[in-house]
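These are the structures in question, set out in turn.
Values in this text are rule-based calculations from the coordinates and carry no lab data. Computed from a predicted model, the values in this text were never measured in an experiment. Cβ atoms are built from the backbone, for glycine too; each structure is taken alone.
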Structure 1
Amino acid sequence: MKLSKIILAIACVFFYTSIFSQSVGGVKFENYPAKISNSKKANLNLYSHKLGRKFRTAITEGYNNTNVDFGGHYVVILWGCGTGCSNGVMVDRNTGLIYSIPTEHSYRGVYYDNNENIRYEKNSYLFYTYETLMNEKDEKKIDLHYYFYKFDEKTKKFNLISRLNKTVESEDN
């Protein structure tokens, strides 16, 4: 019985490591750690950012219904803005202030990876997006253009740290 518990524990560690240490082009969430805050959720300040007034309902509902999911104390809120387009903001749970997020390179021209092309984790300052486009030479392939950003907690800005272009097989094949 003890041996089966040990084997199960080892399997869980390998599963956890494989899931949470995935990388794209060598860039890993774990290399940009953020300490998770357990502070009380601040009141949302819709007037702290121009999109707060314009997308009041989406931001309010997203903030009220989502736990910390980026950078230790931020809530990311996304919404569609047309065919293949995403927009969004993040809200600092400690202050209720709204900040821009880099969604300008998140166009989904081709269905790929469940259209989950904006990625972030609650315990990391890494934020990345990718565009999906049909490969011009082979319609069975998709071109992915990745943009990796690190959020700077002091300046409250995202800094582009790396780019990667990759071609993959279409999921329709």
Structure 2
Amino acid sequence: MDDYLWVLKDSERDLIRELEPERLNALEEDELLNLHKRVRRARNKHTTNYRRKAARTVQQTGGRGAAHPKGAKDRLRAEAFEEALSIVSARLAKLAHQQSAALKKQRLAQARAGRSTGPGSDDNASATSSAGRARTHAKTTGGVKRDASSTAAGARRQAKKDAR
């Protein structure tokens, strides 16, 4: 990425400096997402500028081969931010994977300790028991649901007419 720094403006170089390993490793997930958004916007901006200028140059010169050398700085800027985005994305993926593993470990520890909020937990059993009739699951071919849907659609149509 150091090859591209001479093309960038000061504000753009500041954004690239935030990708130094020490700074990048110090960021938390929310800050990293914010940086990712800023780098992606810069990449999109410079890619769009390069493509628009290249399209105009192709029309003027009459061919892509002749127009290619004229957009070198714009192309380098776009490449710099493309590489920067890949660095931030890789770090974000690594951090997300670490947090996912930590969360999984925490949930497994809770499950082993018997503090699960799943279907067999003690807290949940007292809330669902009632004196009423136990419900059974009736398998249908979709006819009951289809009839209910049709009735609801008719009621919506009627309500729409009544509201006029």
With relative contact order in percent (Cα under 8 Å, 6 or more apart) computed for every candidate in 1, 2, 17 is reproduced by structure 1
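With mean count of other Cβ atoms within 10 Å over residues 96-103 derived from the coordinates and found to be 19.2, which of 1, 2 does the value describe? Don't jump to the answer; show the numbers that get you there.
Values: 1: 19.2; 2: 10.8.
Label of the originating structure: 1.
Supply the structure label, taken from 1, 2, corresponding to semi-axes √(5λ) of the Cα gyration tensor in Å, for residues 32-103 alone with the calculated value 20, 15, 10. Don't jump to the answer; show the numbers that get you there.
Working: 1: 20, 15, 10; 2: 36, 10, 8.
It was calculated from structure 1.
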One of 1, 2 was used to calculate distance in nm of label points 7 Å out along Cα→Cβ at positions 136 and 152, giving 2.6; which? 2
Out of 1, 2, which structure matches 13.6 when mean count of other Cβ atoms within 10 Å over residues 40-47 is calculated? 1
Out of 1, 2, choose the structure whose coordinates give helix-only ellipticity at 222 nm (-39500 (n - 2.57) for each DSSP H run of 4 or more, over all residues; to 500) equal to -24500 when calculated. 2
1, 2: which one has mean projected area of the Cα convex hull in nm², as calculated, at 22.9? 2
